[in-house]
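We did not get these values from a lab; they are worked out from the coordinates using the rules stated. Because the structure is a prediction, the values reported are computed rather than measured. Cβ atoms are built from the backbone, for glycine too; each structure is taken alone.
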Structure P
Amino acid sequence: MSKPISGVVFDIGNVLIAWDPQNLYKDLIPDEDERNYFLSEVCPPEWNVEQDRGRPWQDAINERLAKFPQYEEWITAYYERWEEMLGGAIEDNVALLSELKDSGVSLYAITNFSSEKFEEAKRIFTFLGDSFIDTVVSGDEKLLKPDLEIYKVLLERNQLEPSALLFIDDTLENVEAAQSIGMNALHFSTKSRLRTELQQLGLPVQ
């Protein structure tokens, strides 16, 4: 490693807070086959990601209602009951975030997140608004990871050297993009030993 890591860049969804549409729809649509159809064909991931790219939620809901009017209740729930998709803070990682901040490590975030829903998330999880020097939100920038341009927004806006940063994300493609632009990067999963990995990189966590 060319130089010590002085800043850590966190992804947010499924790194610091858990999110899964199943958390809501397993109650709304008890039948598994019907639920899987709804989440793969009516409101699929590729539809939701366009809100992360900056599409207004009302436009997204109207587009689905025009195509699938018979699913009005379930479609509108995706927006109106979004909070019920959350699974809470990922406490071990939030503890690491706090330790890094208390130790003086510069903290940043790059997240694929709807602008509207990120404001909601910050009200629920106050550490999202309190921890970071800068948060690059895809919905604000109209850019999505792993597009290298979204990483450049963070680097250029804060005059950062990528080799002095560690990026943490639960999506391997996003991790590889960060590495390609010169960042150190870790792929987080439920099997990760993130605390140990940070210690091995010389970061000040216990």
Structure Q
Amino acid sequence: MSEYHSYDPGEGHRLAHDPLNAIVAPRPIGWISTVSADGVRNLAPYSFFNLINYRPPLIAFASSGWKDSVANVEATGAFVWNLATRAQAEAMNATSAQVAAGVDEFALAGLGALPSAQVTPDRVAGSPVHFECRLTQLIRLQSKEGDALDQWLVIGEAVTIHIDTALLEDGVYQTARARPITRGGGPADYFEITEDALFRMRRPG
């Protein structure tokens, strides 16, 4: 029989490091590019991120604190998700630095930019997939008691999707070919998705 370490999160985990984001892992990375109302570009990674609906395609990311990305989305109603891959992992990490609001993280990380088709924020050059998104909901999260948290959920609808054709084979997107990276737990853990990790199961019925 298994022995469990059990705890009430409100009372602390009693471990060397909070295990929550190591358990719910690896998590896809929301590498989000935005632009302020004044035209200042911003680029930042979020590990509380995922696709949440097929049609229309909706993606969501959550920010701990009212950061530039959230403020920019509120001001302009748009953002771009850029697929983070192993080839750009270090550049992606550089964009996570806490810098002043006027700093352009594209320049900070030495990244090129591509214009978007329907929204103002630029896409990350070299990233093989981009979702141009328009804001659908901006939600302040709450505790179970209904207390407002300094946590913000941003949901956007993808209005243009760009895919590097090298990732398509007979019309099928090859997930591992892009070598996407995902966030693990602790202060530094990431994982790369590779072909040797693939296994297949079909739904019954």
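Here distance in nm of label points 7 Å out along Cα→Cβ at positions 116 and 132 was derived from just one of the structures P, Q, and that gives 0.8; the source is Q. Identify the structure, out of P, Q, from whose coordinates distance in nm of label points 7 Å out along Cα→Cβ at positions 28 and 196 was calculated to give 2.5. Structure Q accounts for this read-out. When helix-only ellipticity at 222 nm (-39500 (n - 2.57) for each DSSP H run of 4 or more, over all residues; to 500) is computed for each of P, Q, the one that comes out at -13000 is P.
Work out FRET efficiency 1/(1 + (r/R0)^6) of positions 44 and 148 (r between Cβ atoms, R0 = 25 Å, to 0.05) for each of structures P, Q, then name the structure with the largest result.
On the way: P: 0.45; Q: 0.65.
Across P, Q, FRET efficiency 1/(1 + (r/R0)^6) of positions 44 and 148 (r between Cβ atoms, R0 = 25 Å, to 0.05) peaks for Q.
Taking Kirkwood radius over Cα pairs in Å, for residues 52-91 alone as the criterion, which structure among P, Q has the greatest value? Once Kirkwood radius over Cα pairs in Å, for residues 52-91 alone is tallied for P, Q, the winner is Q.
Have a look at P, Q and say which one yields 23 for relative contact order in percent (Cα under 8 Å, 6 or more apart), as calculated. Going label by label, the one that fits is Q.
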